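Listed after this line are the structures, all set down as C-alpha cells.
What follows draws every value from the coordinates through simple rules; no lab data is involved. It should be emphasised that the depicted structure is a prediction, and the values quoted were computed from it without experimental measurement. Cβ atoms are built from the backbone, for glycine too; each structure is taken alone.
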Structure 1
Amino acid sequence: MKYFFIILFIPNILFSQYTDSIVEITDFGKNPGNLKFYLHPNNSIKEKKRPLVIVLHGCTQNAKEAAELSGWNKLADTNNFIVIYPQQKFINNTNLCFNWFLNHDIDKNKGECESIFEMITYTKSKFNVDSSKIFITGFSAGAAMSLVMVAVHPETFNTAALFAGGAYKSATNPIEAISVMLGKKQINSKDLAYLVKKQNVSYTQNYPKLIIYHAVNDPIVNYKNSNLIIKQWTELYKSDTIPESIETDYKNIKTLTKETFNNQSGEIFLTRYSIDNIGHRLLVSPGESNNKGGKTGLFGIDLGYHSTYETAQQFGIILK
C-alpha cells in the first residue's frame with residue numbers, strides 16, 4: 001500500500017491520512033535517553049484543546065507494532081486526540097525493553113524518562129494540548145516505564161494505564177529486575193512510597209490515578225507485581241489496600257475481575273483488572289466499530305473486550 005502525506009505548517013511533521021500511520025520526530029530536545037520519537041497527530045484543525053496519550057511498547061516490540069496491537073490510532077482519529085509513541089533502540093537494550101530498572105534512566109530529569117518528557121514538551125509546543133488531559137499507558141516494560149513517568153512527573157499526568165507492569169524502583173539493576181519479574185521480591189508499602197516521594201520532595205498534590213491490567217497466570221511478569229503497585233500507590237494516597245468493590249465476570253467475561261480502590265474522599269483512584277488464562281497479552285477485540293480494535297497475535301488475545309477502548313473511556317477522552 002502506498003502512503004500519501006500532506007504537509008502542514010509544523011516543522012518536522014508529516015501528516016498521513018491513514019489511521020495506522022506514525023511519523024518520526026528527530027529534533028525534539030537533548031534526548032539524554034537516546035530514544036526514538038514517533039507521533040500520530042490528529043489532522044483535524046480545531047480550536048478546542050486536545051488530549052494527549054503516550055503509548056509505550058513492550059520488549060521486542062517497536063512503536064508501529066504497539067500502535068497496531070493496541071488500536072490507539074483509530075480511537076485518536078475518531079475522538080480527536082494525539083498519540084505519542086516513544087521507541088527503544090537496540091544500542092540501549094538488546095531486547096528493546098525500556099530500561100525501567102536502571103537509575104540513570106528512571107531518576108527525574110535523567111535518561112529515558114527525561115527523553116519521554118521532552119517528547120511531551122515538544123508536542124505541547126506544536127499542538128493545542130489540554131494539559132489537564134495527558135495520559136500514559138504501556139505494556140510490560142512499557143507499563144513499568146509508564147509508572148516511572150507518573151512517579152517522576154506527577155504534575156504532568158492525569159492517569160496511567162499499566163498492562164503487566166511493575167512498581168516504581170522495585171528493581172534498580174538487571175539482576176533485581178529478573179527477581180521482580182518472577183514475583184520473588186517483597187518491599188513494604190512505606191518503602192515503596194518513599195521511592196516515589198524522593199523524586200518529588202516538594203510535591204503536595206494527589207498523584208495520578210492508575211488503571212492496572214494483569215493476567216493472573218502471566219509467565220513473564222508475575223501477577224504479584226500488580227500487588228506491589230497497589231501497595232505503592234495506596235500508601236501514597238494514604239488509603240487501604242483492600243478494594244472498595246470487587247466485580248467478577250466483568251462485562252460478562254468470566255475470566256475478568258474488576259477491583260476499585262477509593263481515596264479518603266471516596267473517589268476511585270486505582271482500578272485493577274485481573275484476567276485468567278491469557279498469559280502475557282493485551283485484551284483486544286478487532287473490528288470496525290468504535291469500541292473495537294487492536295490486533296491479535298503473540299501479544300494480543302480476543303475475548304470480545306477491547307481494553308484500549310475501555311481505558312480511553314476511563315480516561316474520559318471518548319467523545320459522546
Structure 2
Amino acid sequence: MTELLKVENLVKHFPIKGGLFGRTVDKVHAVDGVSFTLDAGETLGVVGESGCGKSTTGRCILRLIEPTSGQVSFEGKDVTAMDKTALRTMARDMQIIFQDPYASLNPRMTVGAIIGEALTIHKLAATPQIYEDRIVELLETVGLAADHMRRFPHEFSGGQRQRIGIARALAVSPKLVVCDEAVSALDVSIQAQVINLLEDLQSQLNLTYLFIAHDLSVVEHISDRVAVMYLGRIVEIAPARDLYTRPYHPYTEALLSAVPIPDPLVKRKRIRLQGDVPSPIRPPPGCHFHTRCPIAQKGLCDQQSPVLEQAGNGHWVACHLRG
C-alpha cells in the first residue's frame with residue numbers, strides 16, 4: 001500500500017503562564033514524541049483516556065495547532081515546514097470532522113453556506129449553479145435532503161448535524177479525514193448509523209481516516225489498525241484484530257478488560273489500575289505508565305523510557321517487559 005501520512009517524533013507542549021509579567025512558568029506535555037504511518041485507504045484508530053493527547057495529535061497533523069517539534073509528512077511533503085499559502089492548498093487534501101455537532105456549526109449560517117464555504121475559499125465552483133449542485137450532491141451523499149440546504153443548524157438533530165459536518169469535510173474531496181471523536185456526542189443508535197456512513201464513504205471515495213475515539217468497541221469496528229496512547233505517548237500499535245485478541249502492553253490489557261461483553265455467560269477478568277493518571281505538567285520519569293503498572297520493575301521502568309519496537313507481525317509495543 002502507498003504511504004499517505006508519516007508522523008515522526010511529534011511533540012506539543014502548551015506553556016503555562018504565571019506571575020506579574022505572564023512569563024512561562026511550566027508546560028503541559030500534551031504530545032510527547034508520537035510516531036506512526038498511515039497508508040492510503042486505511043483507517044487508524046487512536047484510543048486512550050481523556051487528556052492523553054489524541055485530539056492534540058490530530059490537530060497538530062493538520063496544523064490547526066502548531067507542533068512544538070517533530071515532522072509531519074503528507075504524500076512526501078513536510079507539512080510542518082509549509083507557509084500559509086502552501087498550507088491552504090494542502091487543506092484541500094486534509095480535513096477534520098469535529099466532536100461536537102452543536103458547537104462546530106455556525107448557527108447564523110444556513111447549511112448550504114456552511115458546506116459551500118470551502119467551495120468558495122478554494123474556488124471550486126465556477127458558477128452559482130455548479131455551487132448549488134455540489135451542495136445538493138454532498139447533502140444527498142450523507143443521507144440528507146436537498147431542501148435542507150436552506151435551513152439552519154438548530155433545526156436538526158445531533159446525528160443530522162454530524163452528517164452536515166461530514167458533508168462539509170467532503171466538500172473539497174479530501175484524501176485524509178481526521179475524525180476527532182466524531183461519534184462520541186451521539187446516541188448509540190445514531191453512532192452506528194454515522195459509523196456505517198463513514199465506512200460507505202471510505203469505500204466510495206477512497207478516503208483515509210485517522211479515527212480518534214475513547215470507545216474501544218467503536219474503534220474495533222471501523223479500524224484496520226489501532227494505536228493506544230497514554231499520557232502523550234503511543235504505547236502500542238497493532239492490527240485491530242491482533243490488538244483486541246492479544247494485547248501486549250499492560251495498559252492496553254486494562255483498557256480492554258473494561259469493555260462490556262454483551263453475553264452474560266462470558267466472564268472476563270477485570271484489571272483495575274491503581275491511582276490516577278499523573279499530571280501531564282510533570283509526567284513521571286522513565287515509562288509514563290510505571291506508576292500504575294501491575295508488572296513494573298523498580299530500577300528499570302521508573303528510570304528508562306521504553307522505545308516503540310516491533311514485537312510481532314505489524315505489532316509494535318513500548319514496554320521493557322513485553323517487547
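Consider the structures 1, 2: one of them gives 2.7 for distance in nm of label points 7 Å out along Cα→Cβ at positions 181 and 277 as calculated from the coordinates. Say which. Source structure: 1. Given a value of 29.9 for mean count of other Cβ atoms within 10 Å over residues 141-148, point me to the structure among 1, 2 it was derived from. Label of the originating structure: 1.
I have 14 for relative contact order in percent (Cα under 8 Å, 6 or more apart), calculated from one of the structures 1, 2. Which structure is it? Derived from the structure labelled 1. Here Rg and Dmax of the Cα atoms in Å, for residues 29-116 alone was derived from just one of the structures 1, 2, and that gives 14.1, 43; the source is 1.
Assign the value 11.5, calculated as mean count of other Cβ atoms within 10 Å over residues 21-28, to the correct structure from 1, 2.
2
Assign the value 52, 44, 40, calculated as Cα extents along the principal axes in Å, to the correct structure from 1, 2. Only structure 1 yields this read-out. Which structure, out of 1, 2, was mean count of other Cβ atoms within 10 Å over residues 101-108 calculated from, if the result is 19.0? Value 19.0 for mean count of other Cβ atoms within 10 Å over residues 101-108 corresponds to 1 out of 1, 2.
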